[in-house]
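Nothing in this text is a laboratory measurement; each read-out follows from the coordinates by a stated rule. Small disclaimer: the values here were computed from a predicted structure and weren't measured. Cβ atoms are built from the backbone, for glycine too; each structure is taken alone.
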Structure 1
Amino acid sequence: MALKIEPEFKEALLNLPEKEKDKYFLRLLKKDDILFHRLHFELVSEDTQDDRRNALEQDILHRIQNSVTRSANKIKSILRYISGDITYHVRTTNDKFGEPYLNTVMLIAALKQFNSAISKHPNFQIEKLNKYIVARIFKILMLVEKLHEDDQFEFDALFEELADLIEKNDLLKEKLNDADFDYDWLHHNDIPEDLNMHVKQVRSRGVI
């Protein structure tokens, strides 16, 4: 929970001697991993957002392509772990394009690798995995809708590939149908601005 800084307290902090402020700042910085790495990236690192994004993309592909599991539960764990890495990347680099891009790369790689194991025989674990994937697809679309149109174009080919993989997975298609998913949304021009309202309604029904 974010702490509220009262005006009087803020003024007192700003009026501290510079050496005192530096001491407190460095002490706090050591306790905040995200802020530490965000400032290190912005102030010291020679890497660009593209460098960091490309490195994480290759790591995502390597981890998924080298996984031989056929367990839906383990697949979900892999995706959740990778999602955590993507979130960390975004919070430490402010890579707004990278968040939907890397999540899309993750889903495409996962469906390529695991579709044969999770597309035909329903069970409780596959149901949970598909709920996760559908929720992730909605999140990607909402993030893409907020991007500049020039960046949105980058997703059309990726979304076409994602749609082709979904078409090969009967159980995932069924879950998307339960969520009243419109496949036209897999084109940047057709993502509705109020998609978040649709997602809230789908969540309220327990579909995702």
Structure 2
Amino acid sequence: EPMSFLVVGGGGALGRAVLTEIAPAFSMSVDFMVPPEARHALITNTLSQSIKQECIDNEKNVRECLKRESLNSVDTIVCAAGGWRGGGVDSEEGLQGIDVMWNMNVRSAVMTAHLASRFLSPGGLLVFTGAKAALEPTPGMIGYGMSKAATHHLIESLAASVGDEGGLPEGSTVVGILPSTLDTLANQLAMPHVDRSEWTSLRDVAEKISSWSMKHDGRPSNGKLVSV
């Protein structure tokens, strides 16, 4: 039976890299945009509603999509959504960035977690994108650091729930991938003069996720934050 994947943020650079890597597996994307690489693209409209409503709406859409394919669950769920804003608490830019980072990074992670609580298969894999930078203080990008630290906390909390009532299914693995800086076009445009030799390639991340999906014994331990 072919593997099945749900990618939240499938329309972004990392999401599309993951969808390309896992083809021809069954794949669903939840995003504002329609990635051509996904077999099914579900459109979400995050910011016009509460996080509770967003979770309820997307749960319904995913359930209907799976039903049409005669599936009840998916093997791997990936949160590839997210973004970056800079600024500290002293600047309007930094304060605005806190709102933006909450919506782009934390809300998308919470929605992914909720969908996993409903649709992840026993023994499945749940992957979030954290950030190596958020393991240290981030005074110049306060909203980003806070949002990724919250994501790391979510990863560890979900890992602790595996097999519990109301938690994730038995045998599942929750992992955080913590890049330094992802080598995306958006990041290249935002930081044109920076040395990119230490940046993390999208393909490397996508290959790791694909490999962990296929080989249960090659996965990091449950709750692990993996710097890449």
Structure 3
Amino acid sequence: GVCYQEDIGLALITKYYLKNNMNSGRKGVFVTNLASSLRFEVIAEKYNAQVIRTPIGERFLAEKMRNLIEEKGLEREEYFILGGEGLCGGFMFPYFNNTRDGIFAAAKIIEILVKKEKRLSDLVGDLPKFYSHRKKITIKKKVVSLLIESVKKELLEDGENVVQIAQDLRFGKEKEWFVLIHPSNTEPVVRVISEAKRNSLARVNCEVTTELVRLLKSRL
């Protein structure tokens, strides 16, 4: 058998929903976090949908989707909202259950297989291809803010276009590659997540960024 990346199931469901929604007259909106793959931007663009990024954590996605519905009155006739977390592949469909729902996701994948009459490997092969690498650096919680500030300053001086949400730093090239520096919410570590269309680029970006974080950590 073949083991796929965590977010492949989420990507299949997202593509299925956004494609089916394309001619409905409703605007597709996919909510996900900063660590999720760039393949979601590629899929969304193909089906005239929008991607909204949040901090890492299921509650941030749930809050964002609920707020979108409540603040803007995004009724079914105008907008179509769905979301999910790429790191774990959890799918969230707020009109049914505004939290990760594995049983619902599994049922949807079976539905896709039946309706498309294709093998899973063929469906996965049709998805945008990206490679991912990850590393982590141990860190004391009390110096996390100083480290993130130092890393951001260094990246900006190097000419990178850095996006910061909470304590997460993300930089890269649109729909080509990205690097995320994420202080864990559950462990005393900083995670470096890199993704690119080329495996070698994803690996090098991850290694170089990890060494930068380690260097700046040693100066604190």
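Give the label, chosen from 1, 2, 3, of the structure having the highest value of Rg/Rh (Cα atoms, Kirkwood Rh), for residues 56-119 alone.
2
If you work out distance in nm of label points 7 Å out along Cα→Cβ at positions 16 and 112 for 1, 2, 3, which one comes out largest?
Across 1, 2, 3, distance in nm of label points 7 Å out along Cα→Cβ at positions 16 and 112 peaks for 1.
Here Cα extents along the principal axes in Å has been calculated and equals 51, 37, 36, so which of 1, 2, 3 was it run on?
Here the read-out was taken from 2.
Work out Rg/Rh (Cα atoms, Kirkwood Rh), for residues 24-87 alone for each of structures 1, 2, 3, then name the structure with the largest result.
Sorting by Rg/Rh (Cα atoms, Kirkwood Rh), for residues 24-87 alone in descending order puts 1 first.
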